[in-house]
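The structures considered in this document are given below.
Each value in this text was obtained by applying a stated rule to the coordinates, not by laboratory testing. The model shown is predicted, which means the values in this text are computed figures rather than measured ones. Cβ atoms are built from the backbone, for glycine too; each structure is taken alone.
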Structure I
Amino acid sequence: MNKYKNATKNTHCIITKKSNSYGFTLIELMIIMAIFSVLAAIGVFSANQYFPNYKKNAAGRTVISDLVKARIHAIKERVRHTVTINNNKYTIHDANNASNVFLTRDFASDYDWKEVTIQSATNPTFNIDGTINNISTILVDCGGSDPVSITMTITGNLRIAE
């Protein structure tokens, strides 16, 4: 006869439930929210310092991209293109017929970048063989920072430098 058989039948297992809470109190949540608010304010402040540089670099890349398009179009269509540059806009048009406009870019209305300015001493002209007459350096500026300069060579090479 097994003497442990009856002992296992009468054994009761009592499970007790602990009443510890594993959540956060309202004060702890408010402290965390205050810390995140301070960090977000610092992040927004430091990001605002870099926006003029981003706009300036983006405007410089846009100008050089449009100039490359004008050069390719001049070669492809065998039409000379002149770039007329005003304060914050430029127009690329047929050198013989100014009313035949290939592209117009106005940073104030196209991108709402009123502080972007573009300057050039002369208005370059792209010839049908890809060369450039009236070589100039185009300066793109935004908010008084150091301008981005776009240089060109007589062979039609364009470079952007800060």
Structure II
Amino acid sequence: MQLTSTAFQAGAEIPSHFTTDGDNVSPDLSWKDAPKETKSYALIVHDPDAQRTGGFTHWVVYNISPDTGHMEEGISDDEQVAGVGIQGRNDASKIGYMGPAPPSGVHRYFFRLFALDTSLDLKPGATHKEVSAAMKGHILAQAELMGTYEKKSQRAA
């Protein structure tokens, strides 16, 4: 399974438009080559470099339709987004996407898409930990896209 974006290449810097320095909108994402048995997808965006135990989760989306292979830029912060799925809470306790906002240094942001053999029995607003626990034993395939970001004010210093 492959996960890509027109916003940034794997391993490259995420444009500030998609960060808290910019418009804080989610980038577009596309995927292909998922297993035929896929019943839903889950997406988790995580920064392992954040200075808190376990890193910082920026976005959680689950029960994405198996017929979906693309998410547009700028997904709303609604609990349920038609044609997308159900959104969970990020580590700022908010529903929806929160763009990169590292306090210092270059951080890595892992966009991980999971193909699942089931839909998750979770209400809107589930946390990264709740989604990860519900996915256990149901992951058919996984794809990853990593981008980096350093706060603009850090670069100027």
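A few notes on this one:
- If relative contact order in percent (Cα under 8 Å, 6 or more apart) is computed and equals 18, the structure in I, II: I
- Distance in nm of label points 7 Å out along Cα→Cβ at positions 26 and 146 - highest-scoring structure of I, II: I
- For -13000 (helix-only ellipticity at 222 nm (-39500 (n - 2.57) for each DSSP H run of 4 or more, over all residues; to 500), calculated) the corresponding structure among I, II: I
- Of the structures I, II, the one that 5.1 was derived from, the read-out being distance in nm of label points 7 Å out along Cα→Cβ at positions 34 and 66: I
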